[in-house]
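> Please go over the structures that come below.
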Structure I
Amino acid sequence: MRRAGWHGGEPVSVHGETALLRQLMELAGESPGGGEVGPGDDAAGWRAAADSLLLWSTDTLCEDVDFRRRYQSPYQVGWKAWMAAVSDLSAMGASPRGGLVAASLPPTTSTQALHAIQLGLVEAAAVDAAAVMGGDLSRTNGPLALTVTVMGEVIDGSPVLLTGGSAGEWVVVTGALGSAAAALRLLESGSAQVSPEGRDRLLEPPSRVQAGLALRRAGASAMTDLSDGLLLDLDRICQASAVGADLWLDDLPLGMGLPSTDEGVALALTGGEDFELLATFPDNLIAEVVRGWGVELPGLSVIGRLTERKETRLFRTRGGEPVEPPATDGFRHF
């Protein structure tokens, strides 16, 4: 089923909504502990401890806007839909517990494709011991759309907000940047010269839940996920925290195979689709954060500092001359 395509098997319209929902619930299986009301009822319920904070976030993938059938399988659509939604919980240092999925399907969608989407969702959730706990099916005469609403929990502190940054704090980023954007550019052009690493980062992005937990527990003052591009997502922290930022381009962690040219750097700055985490730390914590960063976590790079000047400036090197920013700062739906 992980290799299922968009065609094959009977169309969903043959089965009817009740049968389809039953099939999806069977694929979801039992909730791995804690789900008091799971799939099959009118709503999913989670009984939290008295000292826990529950968080909800939602994200939608629309066909021909967020994915294309010609290079993304149904399983990969389900996987990415979950990871994109959970990325927002990771950015607050929360642990995902469960989620609800609303799928708007063209009536010609094959049952096999729907099952593959559900398996992608379920297996992505299982990476962080979460579960698909229910959802909804709807018919559409337009393109397929998948909305994932996730619930997370913070039980040992407070979530990291966008508003906590201060001038003088250090800016860090997890993992590497630009590989997904480079792969997307090649796939959109019809090229077959896409590296396996880039394809995986774009179509089956990894979880950053553990990195988000580590950053929160280490004392991150502000944090967000990189879904639309480093510059655009950094600006959201700066706007919320009333600060600016200086970034050092030679410290950007470029993705594997990405050239350290202006084009490669621009992809890392604006490409989006990385789903890495961007965080800020006060001066008295940064050395310990870097020194104590776990080897089991994605890499951590210090790439700049927040400033009182309310703008983002780019420098080729730390202490060097400023350089012109790219023509765009990232992806915007509107």
Structure II
Amino acid sequence: MVIHSDCSHFRGDVPCTPHKELGVHCDGCPQYDKISGRILIIKLAATGDVIRTTPLLSALQERYPEREIWWLTQSVDVLPECVHKRMAFTLENVLAIQATSFDVAINLDKDPHACAIMASVTAQTRFGYTWKNGRPHPVDDRAIPKFLTGLFDDVNQKNTLSYPEEIYAICNLPYAKQEYVIDDPGPAPCSLPSGSGPLIGLNTGCGNRWVAREWPLTSWEELVLILTARGCRVVLLGGPAEHVRNESIATSTGAYYPGTFSIKKFFALVNACDAVVTTVTMGLHAAIGLRKHVVLMNNIFNPHEFELYGRGVLLQPDKPCTCYFKHACTNPDYQCMEYLAVERVANAVTDYL
């Protein structure tokens, strides 16, 4: 009996999908998809970083055709279907990776566990970061620039490359503004505000890691009222961390807040929007990947790192941020995000529309 263990559909432990759906065997199977090798990507977290690493996929498929792509991550739900093996970060999957040979291994995380996995992988070619002398270490000179920006704030502030440009350089790939890759999330998971005006998503949170980037609650409330007066429909976006905040905004302004959703359903809601206003969050990268117009509010990060693909505008406070890459604002005199005027944000939305 013919067995095509080099087929992308082949599992080995259970029947493949073509057999279950069509009853075919390997010999003469019309869906035989020959795989000539494998590529491993290690990008564990955060979810937004995983999403903004997906621009690598198109270039990897072009340079390494007929290779199976494996991706080890803590955010499996955001990986597109073109990734052959979407692998959760578990001991079982790490063991499988360590027992497999790869043509190319890419690790873009500098966390010790990601680097240690990279050091244990068998691969002909490596890009990114590995483990050496008990510390994360660049694989080669290509990874040194981004390694340094993660060590020294002054070096980071001088960087003029976007994140996609940086990872393309690390992987020795030609960068041509390749887009994020997100599968079609389907229809919105809820009813949307009635009316004919454009639908504007307000992603009101900033997560718990970098609370220094938070825009005041009163500013969000004022923005809702201005956009509504200009004929826009407004929907509040966020996850569990933003739930109380969004309920408060909805109560005070009448803005529509449908609640929280799974990541895929959240993507579907973002996809229903005409434009999204956000700080630097997972929601930002979802909006970029879904090709939405983005109004990005940024203070503590290097503005050059964000690739908006000509579909958005980046706004920074009128007063300079003195808390670069800090968790919380430590300026005793002022909090810079209070000096990002609501009218500027509203105009950035309606000027586009």
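> Just checking, which of I, II has the largest value of distance in nm of label points 7 Å out along Cα→Cβ at positions 151 and 231?
Details: I: 4.0; II: 5.6.
Largest one: structure II.
> Work out which structure the value 14 belongs to, where relative contact order in percent (Cα under 8 Å, 6 or more apart) was derived from one of I, II.
Values: I: 21; II: 14.
Traced to structure II.
> Could you tell me which structure in I, II was used to calculate mean count of other Cβ atoms within 10 Å over residues 87-94 as 26.5? Each step should come with its number before you reach the end.
Numbers: I: 26.5; II: 13.8.
Label of the originating structure: I.
> Out of I, II, choose the structure whose coordinates give mean count of other Cβ atoms within 10 Å over residues 127-134 equal to 17.9 when calculated. Write down the numbers at each step before the final one.
Working: I: 22.8; II: 17.9.
Clearly, the read-out refers to II.
> Work out which structure the value 31, 55, 14, 0 belongs to, where P(r) over Cα pairs in 20 Å bins from 0, in percent was derived from one of I, II. Kindly include the intermediate steps, with their values, before the conclusion.
Working: I: 31, 55, 14, 0; II: 27, 52, 19, 1.
Only one of I, II returns 31, 55, 14, 0 for P(r) over Cα pairs in 20 Å bins from 0, in percent, namely I.
None of the figures in this text is laboratory data; all of them are computed from the coordinates on show. Quick caveat: nothing in here was measured; it's all calculated off a predicted structure. Cβ atoms are built from the backbone, for glycine too; each structure is taken alone.
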